[in-house]
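Enquirer: Presented below are the structures under discussion, each in the form of structure tokens.
Please treat every number below as a calculation from the coordinates, not as lab data. Since we're looking at a predicted model, the values are computed, not measured.
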Structure 1
Amino acid sequence: MNLPKIKQLLQVLGLGILLAPIVAYNIPYFWRPAQTNATRSLFPGIVYQKEFRSTPRPAVIHIVTVDLTAPGIGIFVTPGTPTADLTETNARTVSEFLQEFKLQLAVNGNFFYPCIEKAPWDYYPRTGDRVNNVGHAISQGKIYSQPDSNFPALCFDAKNRATIIENGSCPQGTVYGIAGDVVLVKNGKPLAQNPQEINEDKPYPRTVAAIDKTGKKLWLIVADGKQRLYSEGLKLSEITEISQQLGADTVLNLDGGGSVTLAVASPSGATVLNAPIQNKIPMQERPIANHLGFYAREN
């Protein structure tokens with residue numbers, strides 16, 4: 001090979017090396033769920049709906065309806081054990097949680113700390129790191145994170161009946177419980193939010209849990225966000241309106257942002273139904289402190 005061809009080859013290789021990180025960064029954009037509408041039964045008692053809205057901004061919305069009375073439906077929350085260092089749980093992604101406990105459906109739960117996201121290589125927690133939950137967290141009847149009156153709780157009793165408690169303290173007999181940060185709807189009517197929340201009501205990735213008046217039906221509403229032209233998120237006021245249109249009696253806002261993840265069991269393992277975004281990379285899941293999961297019979 002003559003010298004000019006060697007130089008040309010080196011230039012091509014150099015350009016390839018420079019472009020490789022850019023290509024790798026952009027590949028996940030093509031893995032995101034399509035901007036389409038769809039409805040299907042995932043399992044007996046669990047129905048999934050995806051909705052794309054183009055106005056007032058692009059938004060991909062995922063709605064799971066769970067009949068808590070359906071045969072085979074079971075609830076599970078990440079187990080936790082406070083230790084000498086005062087931490088409570090090992091961080092896991094939603095997919096890892098679903099696979100570890102052999103669940104059929106799972107979503108993100110409590111707000112938590114510490115949570116640091118500086119760069120794709122500089123973040124905390126990673127899977128297995130110890131973290132703390134904010135507000136009440138209960139698994140298999142064991143309380144491992146204490147209630148906080150500023151963080152309302154979603155509580156399930158031994159018969160799967162769900163309640164949302166504004167003061168953040170699940171009642172005696174609660175088997176599973178997680179906490180959010182604000183009740184959006186009560187008795188079917190939207191609650192007035194404080195001025196700070198109204199000022200900060202901007203499009204964002206969100207997860208809310210909504211229940212009907214009987215506590216026998218649960219909706220999980222997940223909105224993808226932080227992804228320009230694909231899905232820029234919903235305001236709290238907008239996800240509140242969607243909840244009311246579904247017929248929700250009470251609605252609780254759960255952890256949002258990079259934590260927002262919805263996963264389902266499939267023959268190949270866990271499948272992520274939404275487009276989570278961690279470290280500004282689409283389809284990358286964030287390891288989080290706890291999760292809400294469901295067992296169900298196969299179709």
Structure 2
Amino acid sequence: MAAKLKILLCAPRGFCAGVVRAIDVVERALVLHGAPVYVRHEIVHNKYVVDSLKRKGAIFVEELDEVPDTDAPVIFSAHGVPKSIPDAARARNLLAIDATCPLVTKVHREAEIHRKRGRLVLLIGHAGHPEVIGTMGQLPDGAVLLIETLDDVAALDVGEGQPLAFVTQTTLSVDDTREIIAALQARFPDINGPHKEDICYATTNRQDAVKAVAPRVEAMLVVGSPNSSNSQRLREVAENEGCGISRLILRADDIPWNDLSGVTRLGLTAGASAPDVLIDEIIDAFKARYDVEVETVTVADETMFFPLPRELREPV
């Protein structure tokens with residue numbers, strides 16, 4: 001007789017509106033223009049999604065100079081790009097289509113407004129992440145300083161009377177970022193922040209769902225890619241909430257069966273760039289070994305929708 005396993009399924013999980021839009025941009029461009037279309041950087045950080053788009057005719061490159069002179073569209077990923085990239089595309093007369101998430105674009109605009117008002121911009125984020133590279137690349141060198149830790153706040157050396165502002169990467173840990181913002185505000189009481197926090201609704205909702213489930217389970221599986229910031233943060237949140245086993249996996253083939261031996265209550269979620277088909281695949285893998293009961297734990301209903309870029313919309 002199969003052992004019983006209760007799976008608590010986090011909701012919301014998986015695709016957010018920005019990811020849906022970015023994937024739709026590539027698929028719509030393929031319909032309108034035919035294959036190939038070029039995509040600079042992974043459109044979203046998920047191997048399953050990228051591989052499926054490759055099969056449809058998308059060619060992924062890391063840099064623009066890998067794109068030949070072509071009439072085919074060149075799409076910028078959901079994470080956003082430095083201003084130098086669309087400038088370079090224009091100089092080569094490439095047909096560029098921007099799939100940057102509108103919530104990332106909002107952060108870019110905030111940074112530009114702060115700069116125009118004479119403020120030095122502090123960006124809370126992770127060095128090397130494409131979103132951080134894109135946001136820092138909106139302004140001239142030296143106009144944005146990256147803050148990764150509380151130690152960075154303590155070590156900040158800015159001129160006397162220098163007006164300051166902060167923005168944040170959209171996919172950070174809500175709790176870690178709150179600590180850094182509090183430290184910045186304690187050290188620089190006059191610092192300007194966003195009217196509405198930059199961490200996106202989807203990141204916050206997925207973390208809240210993990211917080212609701214983690215204390216009730218012995219292990220948590222997060223479906224997502226290792227280079228997905230929001231997926232890594234979900235794993236960390238589960239750990240911080242006291243979940244003994246917290247693992248990031250790409251799909252069912254990666255289930256750490258040995259680690260889960262004896263587990264009777266399992267949490268399951270997915271980062272914002274992971275499709276629900278992978279969740280279904282994982283649940284099916286557990287059903288092949290266990291007598292599974294699934295309970296969905298919902299903390300928010302998401303209705304956000306972002307329209308496609310104008311050049312890809314159906315004519316009215």
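Enquirer: Here log10 I(q)/I(0) by the Debye sum over Cα atoms at q = 0.09, 0.14 Å⁻¹ has been calculated and equals -0.51, -1.09, so which of 1, 2 was it run on?
Expert: Label of the originating structure: 2.
Enquirer: Which structure, out of 1, 2, was helix-only ellipticity at 222 nm (-39500 (n - 2.57) for each DSSP H run of 4 or more, over all residues; to 500) derived from, given a value of -5000?
Expert: Going through each structure in turn, the value belongs to 1.
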